[in-house]
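In the part that follows, the structures are each spelled out as structure tokens.
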Structure I
Amino acid sequence: MKWLCRLYLKLMGWRTGSTLDPAVKKCVLVAAPHTSNWDYPIALATLYASGVKVRFLAKDSLFKFPLGMLMRATGGMPVDRSKHNNLVDALISIFRKHDELILMIAVEGTRSYVKEWKSGFYHTAVGAGVPIALGYLDYGKKVAGFGDLFYPTGNYQRDLSEIQNFYRKFTARHPEKSSLNQ
């Protein structure tokens, strides 16, 4: 699978940047900015090419037949966004039950423009006691990779500012939809 994903990225004109340290067994992986359906195959190909096994959250409507089979097979976990279901507590519980879990979360929660990121990724990491991995797709340079691990301090506003500053240097597929460009 690694070689197939590497070939796919090469054919698409993409290359991989820094990889996630293989010693990292548990973390919340930030996926930002998320402005296009193309983010999914490029991100997954990068993860597979890097040997990173990931689970990710996606809206439940994507899990209907036949797409649902692909979503589940690639690590997808459906989320019903129409109701408040204490998702952060559920994710913390999942982290506590597993020795290894890299959970990718699209922090904007949608491909459309949003003014602010959803805070659940942060509160999940703090509650589970895991670091935050900063995954990126840079459409300007066609590079996908990972930044350094971020260890949350519990000061959400300060930490969020630092995390968002990391992402400001990358170009989204649709920059006008990125909250970081406003």
Structure II
Amino acid sequence: MIRSFIAIELKDSETSEKIASFSQRLKQNQPKIKLVEPENLHMTMKFLGNITEPMAPKIYRILQEDINKELFQGKTFKYYLKGVGQFNRFSVLWTKLVGDIQFLQNIKDSIENNLSDKLHIERDRRTKFKPHLTIARLKKGKINYKTFDTLKNLINENKDLEFGTFTINQVNLKKSELTPKGPIYTDLVY
């Protein structure tokens, strides 16, 4: 079995550096926070979970033919990463994408439709796509409550912080290996 997901990677190094710099401020406040490594920053389009080895090349071909060729058509689209927010009571900290969100929704819908129709992969329950990049995770049991209000303020004060550009021209099939030091992501190419 291969633990996998479909994503668009952040390739803009200047943007990654700005996110890493801000993330260090989070780490100063919450030492046990798990920051996403700059090389792992991505926007998840669909989490697949464990798939069989024979399924991976089929998914890869659908992404290449039906998504990358049909929707991107060799073009690069420019977005911006702006602001900091949180999901699930501060367990996930993120920055959002600003730009043509409907195009990203179309990509998400096309991935869902193609994988469901052609490979019978279950669709996500949530149909409305909320484009974001996770920048850090904080487990409830690791929160430093003495400085937690400062963390909340840091997030609220940076709702409009601009991190920079996020250019996209394809989706990738990724393998996720969980290790004690954190996940290792690699491209699955067939």
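When you work out FRET efficiency 1/(1 + (r/R0)^6) of positions 74 and 130 (r between Cβ atoms, R0 = 30 Å, to 0.05) for each of the structures I, II, which one comes out largest?
Answer by largest value of FRET efficiency 1/(1 + (r/R0)^6) of positions 74 and 130 (r between Cβ atoms, R0 = 30 Å, to 0.05): I.
Moving on to the next point. State the single structure among I, II that was used to calculate Cα extents along the principal axes in Å, giving 40, 36, 35.
I
Which of I, II yields 31 for relative contact order in percent (Cα under 8 Å, 6 or more apart), as computed?
I
Where a number appears in this text, it was derived from the coordinates with a stated rule and is not lab data. As the structure is a prediction and not an experimental result, all values here were calculated from the model. Cβ atoms are built from the backbone, for glycine too; each structure is taken alone.
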